[in-house]
Structure P
């Protein structure tokens, strides 16, 4: 269980710990103060209750977990900096069978409780168009939402007056995001993907609504699956959302959804993950923290500069991973090249 006394340090003491971390890396673990590291380890199983956090706790965590300035004052890539050329070569060597699996859910034109912004697909030219030799169409979409598989650029989340790395919120204008937009990721993401199949860990097809996943669950899955998260990896969390939908029908994820406990941000920082993805929006809904609607988004996007992937479809890759007895694979994705975009629809691919 989390000991809230560990979070009661005054901000000056926390800043001191951060300043001293370089001198005591073996004790603090790559710059993460040990009071947060202990909190990340001392957690309860998925779905259990944990002591309540406050907005003040999140504000302290935001400062301690911050990657601002880690890669320079002008950095817009954030944790994607951890995907080095050597990391890409390592990931490419994971391809053994040549099996490719899409991790995107099919976009839908139907309004539903879990698809608040359906795709608007309009045909411009069809077989019924006299003399036309080309079929063509037009897509219109609002991808930040509950239904579409999409990438959140780090400019997507503001906290007070600032974006990631201290950029002003005023750099996001009617013309788009001038800093840390999705165009920084134009080169794509090509690295190791690791699937954390939490329902499989718990011996059930899908998680219950509002069920929380704790660092202890991530550690337990890593041990049972024989995987180790390394710097530059993409961590993918399956909750079984789409299997639940198939069996029970759609529901409003904006009102109730399983997801990660906020301490998982500490775990991801400790392991130097580059990107987090999930079949939901990663945050538990409703938020267990008053005044902080999406604490995982806040800590990852704004403090750590870690892009996030929402609404993935991880059903097929979970099946293939179980058949292959391997939960690590090459993961590739690229956003649309939109200068100033705060994210993008994507179709990630796992290759075994």
Structure Q
């Protein structure tokens, strides 16, 4: 029987995947073909080349390589992985944390790293080289109720930008300009925290006015998608600043955003962004004088009609439900962001 290996394991973290790549490269260099399966069907389903765990035929293999992560009798039982069906194989533990004392439970013929109660070695992910991807900020407004329902395109704008991230394999950092910290999806509490991250980005992707302005202020190119049909403050601000990479949510195409990304990743785009910020500061060089003049203005003393049209009963119910839903979902979103 020709040699063939099955690589199996949790394979549920990026570190796991780097160690998996290491194992696959080593097997390839040794001329041994292999298959890969996670303990978990939904994880195996994420890769078209991996086998479903219940579809594996142990008799096909001469080697079993259990790859990365914690390993114990309990884990085998929880994963419903029958280790003894591979007793005919050379069984290799590769970069495992042996949970139980090694003298009490070590079912492998060979263990290569990572740690047990008796020894510890560097995790094998240190050996794997991975390409660097552009780092982008993803600063999105979920919805702005000050605009009429028919004008709000926040979900469309967010989806366009998230799809851009996925198409190009960008390393996205979720950012938020909301205050206070308890309302901020990224857990940020000050402008200094936001801008300290922002300044280190390659590109900012946003549907927010301040996501646009604060990025350009720090010399970071921006792809802005205006979430209000027909264009509103984001488009106006880009025109005022002289920044060209702004798109309408309802009409922005994937191709247009792809081309904008390529332009924003060029060194010239950072020079352009810095120039935009400098021009904006120069435009407001007279702010002290203008503000002092405003303070000396004589009040007109007019009564202004600020009354709102009375909403219907149905509109009151709708708006009340929306407000309650936002109050429920916001802390949930915050907990998810903190967990990630």
Assuming 5.3 is distance in nm of label points 7 Å out along Cα→Cβ at positions 110 and 214 as calculated from a single structure, say which of P, Q it is. Q
I have 0.90 for FRET efficiency 1/(1 + (r/R0)^6) of positions 182 and 198 (r between Cβ atoms, R0 = 30 Å, to 0.05), calculated from one of the structures P, Q. Which structure is it? Q
Work out which structure the value 30, 59, 10, 1 belongs to, where P(r) over Cα pairs in 20 Å bins from 0, in percent was derived from one of P, Q. P
For structures P, Q, calculate distance in nm of label points 7 Å out along Cα→Cβ at positions 230 and 302 and state which one comes out highest. P
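Have a look at P, Q and say which one yields -6500 for helix-only ellipticity at 222 nm (-39500 (n - 2.57) for each DSSP H run of 4 or more, over all residues; to 500), as calculated. Intermediate values should be presented prior to the final figure.
Details: P: -6500; Q: -12000.
Only structure P yields this read-out.
For relative contact order in percent (Cα under 8 Å, 6 or more apart), find whichever of P, Q sits highest and give me its label.
Working: P: 27; Q: 11.
The maximum falls on structure P.
So if we calculate distance in nm of label points 7 Å out along Cα→Cβ at positions 294 and 318 for every structure here (P, Q), which label has the highest result?
Values: P: 2.2; Q: 3.5.
Comparing P, Q, the top value of distance in nm of label points 7 Å out along Cα→Cβ at positions 294 and 318 belongs to Q.
The numbers here are math on the coordinates, done by the rules we state, and not lab data. Treat the numbers as computed from the prediction; the structure is a model and nothing was measured. Cβ atoms are built from the backbone, for glycine too; each structure is taken alone.
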